[in-house]
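Any read-out appearing in this document is the output of simple, stated calculations on the displayed coordinates, not a laboratory observation. None of these values were measured; they are calculated from a predicted model. Cβ atoms are built from the backbone, for glycine too; each structure is taken alone.
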Structure 1
Amino acid sequence: MRRNWRPLCQNAPSPSQTGVSRLPRLTGLSATVPISVVNGFLSGADPAAIARLAERSGIAHELLREPAARVTQEQFATLYRLLAMELDDEMPGIFSRPLRNGVLKFLGLSLLDAPRLEVALHRFGQFFHLILDEFRVTLRRDGGAAHVELVANPDGPGVSVLGCELMLKLVHGMASWLIRQRILLHGAEFSFPLPPQSSDHLYLFPGPVHFDRMHTRISFDAAYLDLPVRQRKPDLEKFLARAPEDWIFVAFAEQLTCHRVRQHLADALPASPTIDAVAQALHNSVRTLCRRLSAEGTTFQAIKDEVRRDIAIQRLTRSEDSIAEIAYDVGFDNPTAFHRAFRHWTGSTPNAYRRPL
């Protein structure tokens, strides 16, 4: 007898002495991706394929074994596409059944002629009900809020935390793309416990993220459901060509307090503003700023370290700039202190991230 569906996943010398430029040359502010996510995607590949695909993605093979390692979003997206082609699975190894290459195209085609977003999201749920055994994707209105929830099939295979996160990211990314408007979230909820890299979720979902809740879902203003679908077939090819960037990663225009602090700190480099200076610049008291960051699950010091770490990794992987120069540009007076901090952040030395261009 079939049981009822249940909530998912319960359970150096100074620059003036060395000739290093005193002007920062920053190449972007996108957050880096934890190696745990990378290894989650690699779980379905054989060791030879792992070594080959990591190298082609610009990821040093030894970093895959370092728990604190990070990769850039570009490296991750390249690996994602290579692995999807290798395994013929557009959610590589995540679900019990592979999503064969072309599934996301047919999903998009089925949504394009929906008159409004609500109809499109109902079709989204019906589409995945046909091809996945793990859960159903449901949509419901609750007053002024809309909830897209993953409800597990009790008779189906288990689903990983990564699978939950990716499906909600796909829902949010495709919904925003369909109406040509980034959907701001009331929040994202997960029924599983707080993961080790909890701060990374601040840069995956444009809204508060909560764990150990009754549901696994995203929530947003129900008014979005009444907006018309504005994309057409030619637009779909562009969307799919950029997968997964356009639906996994959040632009820092999504202005949570932590995003604004992150942007301010990056803009100030190589200077290192105090929390008092940042609070004043954002028109907050220090107490209010700390309270808001705490509510978002982070701290001022954590964001400060993340900014320097992510920019350093991007510079190391994208440029030939010296380590001394990178160290200065992310706010360190000497390379020794930078090496020490970088090993603390990533478990590896800066040279482990250096790749020939």
Structure 2
Amino acid sequence: MMRAVLHVDMDAYYASVEQHDDPALAGKPLVVGWEGARGVVAAASYEVRRFGVHSAMPMRTALRLCPQAICVRPRMQRYREVSRIVFGVFHEVTSLVQGLSLDEAFLDVSARQEQPGGAAAIARGIKERIRERTGLTASVGVAPNKLVAKIASDLKKPDGLTVVEAARVCEVLDPLSVRRLPGLGRKTGAKVEAAGIRTLGALRSAPDALLWPLFGRYSSWIRERASGIDDRPVLPELEEKSLSAEDTFEHDIADVRLLQRELARLAQLAAARLRARKLMAACVGVKIRRDDFTTFTRQRAVAPPTCEARAVAGVAAELLSRWLAANPGAKLRLLGVVLTELTPASQLGLFESNSISPCT
């Protein structure tokens, strides 16, 4: 039986919830986040994105790009409440649901694709039920695997539905920018483009002599990714599962070097817990709590998945550095390293001697 995987991604989730709950905000350039010199954008409505505003951007930059933007503070309890409704829709369709965040999940509907209209009809039904029950829109990618479904869900946002049949995977992927490849990373993406490889088609057909300086022993794996090859299963038992290590400091810390040392220690601990459970992580995040108890999280996909402390620490250090640059002088009372998108290491034999991901 041909696999059918859906990737469902809510559109501008936090901002869309706010616009739905307050009709006066509908159609307005909206940012969800904290105002002030150290504020960061948690979510941006589509109306404000056309000005170049995006999530994780310093609030002062967002307001400089769009001075008329409306800023509202996040309401996490409300977002979790709506998320429960959305995931309720998913579980009405299949038990094979792997949640990635409050507003994003993979669904394996292979066993149900024989119904009229197949997987595309299932996807349309999910979108309709979400809209009926929450008033929000979602974009869905339908494909033979998780990788292609995730890429597809982003192609026609907002309120999109993109179906990629197995026979059309390369046809759809080849013209896309290499930046569309999940986990490639901004720095590595720039290096790949500088080498003259700008599309996924060029990446999948590039010779080893061109790929090896960029990806080393992961060159074949990257070529497979660019070809849309991905045999990872949808793992419902890992839904919203994560491994982490965090520490609350006895005294608030502002010294950047000391914070990075503490983070490196936590990365070592989190990676050790990962290896002890024979798991790999495809997403590394940091948890940051200021002295006023305001808590921030930042995360980034890594490819290939890793359990190596050096790789985890490298990504975590970069995430913290960016946050500290946007929040100079901040005093922190807690730091944490959070590892998500976990996969059994036994399914990643190609990387049995993992080192730093080429995308860190």
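Which one of 1, 2 has helix-only ellipticity at 222 nm (-39500 (n - 2.57) for each DSSP H run of 4 or more, over all residues; to 500), as calculated from the coordinates, equal to -11500?
Numbers: 1: -13500; 2: -11500.
It must be structure 2, since only it matches.
Of the structures labelled 1, 2, which one yields 4.1 when distance in nm of label points 7 Å out along Cα→Cβ at positions 244 and 324 is computed from its coordinates?
Numbers: 1: 4.1; 2: 2.1.
Here the read-out was taken from 1.
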